[in-house]
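Peer 1: Structures are listed in the sections that come next.
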Structure I
Amino acid sequence: MDRNREAFDTDWTQFPTCPYCGYENDDYGCFEGDGDRVECECPGCEKMYIATMHLDINFSTQKPPKCSDCGKEYLVGRDSLCKTCYQKERVRKGIK
């Protein structure tokens, strides 16, 4: 087993972590995306190491709301009305 890796958790950490001294470097702006490998100089001990960025992508979904007038689901609308019912309401009120 690599003696340098015994003392510090360096896998899948929030920030690049020096495998020599454990310094967590929160300046990771040089990474561009998943799988990027970057040579880093540790600000703590000044030793060089390689860091790899891993990204975890998550999504959230939900059903579209229902129009309070016609009851249909809608993606575009206002004031809890679908686009069609919103336009009808504007015409009824004399709003252009």
Structure II
Amino acid sequence: MQECALRWRSHAERMEALNVTLGDRLYVACYERLITDTQDVVAELEQFLKLPSPLQVPQVKVEALDRWKSELSAEVLEKIDAVIGDHWVECYRSPRSPLE
């Protein structure tokens, strides 16, 4: 599980670096926000891509979002938290992009 957390953190750090390089040319859709605020994220993506017609809003299972918290032991959750720390909070910084 720690390997997965390290991989996740590595990807989050890479996205931060890409945001610095690409700026407004990058749109990052945070999974958690996509699940909890699907309509707004899809609308933002349409605007970012300058699409001529709207995207179909997918059906999502909100109840699955936090399922991992009840399926993992407290010890495993602590190990994950020790690796990723506050990186996951980045998703909620901005409505357009979690990395701005």
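Peer 1: For relative contact order in percent (Cα under 8 Å, 6 or more apart), the calculated result is 44, so let me know which of I, II that is.
Peer 2: II
Peer 1: In addition: I have -16500 for helix-only ellipticity at 222 nm (-39500 (n - 2.57) for each DSSP H run of 4 or more, over all residues; to 500), calculated from one of the structures I, II. Which structure is it?
Peer 2: II
Peer 1: For which of I, II does mean count of other Cβ atoms within 10 Å over residues 19-26, calculated from the coordinates, equal 11.4?
Peer 2: Attributed to the structure labelled II.
Peer 1: Using mean count of other Cβ atoms within 10 Å over residues 27-34 as the calculated read-out, with 10.4 as its value, let me know the right label among I, II.
Peer 2: Traced to structure I.
Peer 1: Here's a follow-up. From I, II, which structure was log10 I(q)/I(0) by the Debye sum over Cα atoms at q = 0.10, 0.13 Å⁻¹ = -0.34, -0.56 calculated on?
Peer 2: Traced to structure II.
Since every read-out is calculated from the coordinates, none of them should be taken as a lab result. Model, not experiment: these values are computed from the prediction. Cβ atoms are built from the backbone, for glycine too; each structure is taken alone.
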